[in-house]
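Take a look at the structures listed below.
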Structure I
Amino acid sequence: MRVAVRVRPGASHTRAGGVYGDDRLVVTVTARAVDGAATEATLKALADALGVRRRHVRLVCGARSRDKLVEVDDSAVDDLPFRLRALKDA
């Protein structure tokens, strides 16, 4: 399943939750947007929030952008759409 994500790097804490614009999931990370650190932190934070291992989450596009498209292996978790909706509603 593909998930549109809006990243906020350099935040005071790492957290996944909320919606930005046209239904993109917001992920705030403490890592700065330098050398891919914020992207990697985003993928890890999203995996943690969804309860899957990091290897089940991969970047599809947006490596150098705040707007990213991420693919989550939906075979790794049974109720992925429900978990995503809960994160967006948080």
Structure II
Amino acid sequence: MTTVNSRVFSANPTHYLNLAIRERVAVKRGKMLFRIMPEPQFENISPSGDPYWADPRNVQTLKDYDRQRAEGKIKSHILTPEKQKEWFAEL
């Protein structure tokens, strides 16, 4: 792990940000220690920018669900208008 003080980091931030991709980097400022860690950015498929859709695990879960539904392993929960009337009549 590479630890630098804030003055050294400020002098050459690009070097330390690139270094953080390969190894751990921390910046010490007073009594505080700040870790620099890269985080991959994912494409957000939501037109509204909802952060739920930026997580590929959520997208994969829904793709798996859709694939299982298409294979007949699970039933769709979409109700036809007739089924909706039956369901609401029972209430």
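Bear in mind these aren't lab numbers, they're just calculated from the coordinates by the rules spelled out. What you are looking at is a predicted structure, and each value in this text was computed from that prediction instead of being measured. Cβ atoms are built from the backbone, for glycine too; each structure is taken alone.
The value -8500 for helix-only ellipticity at 222 nm (-39500 (n - 2.57) for each DSSP H run of 4 or more, over all residues; to 500) was derived from one model only; which of I, II is it? Attributed to the structure labelled I.
With relative contact order in percent (Cα under 8 Å, 6 or more apart) computed per structure, which member of I, II shows the largest figure? Checked I, II; max of relative contact order in percent (Cα under 8 Å, 6 or more apart) sits with I.
Can you tell which of I, II yields 29 when percent of Cα pairs over 19 Å apart is derived from it? The structure behind it is I.
One of I, II was used to compute distance in nm of label points 7 Å out along Cα→Cβ at positions 10 and 50, and the result was 4.3. Which label is that? Here the read-out was taken from II.
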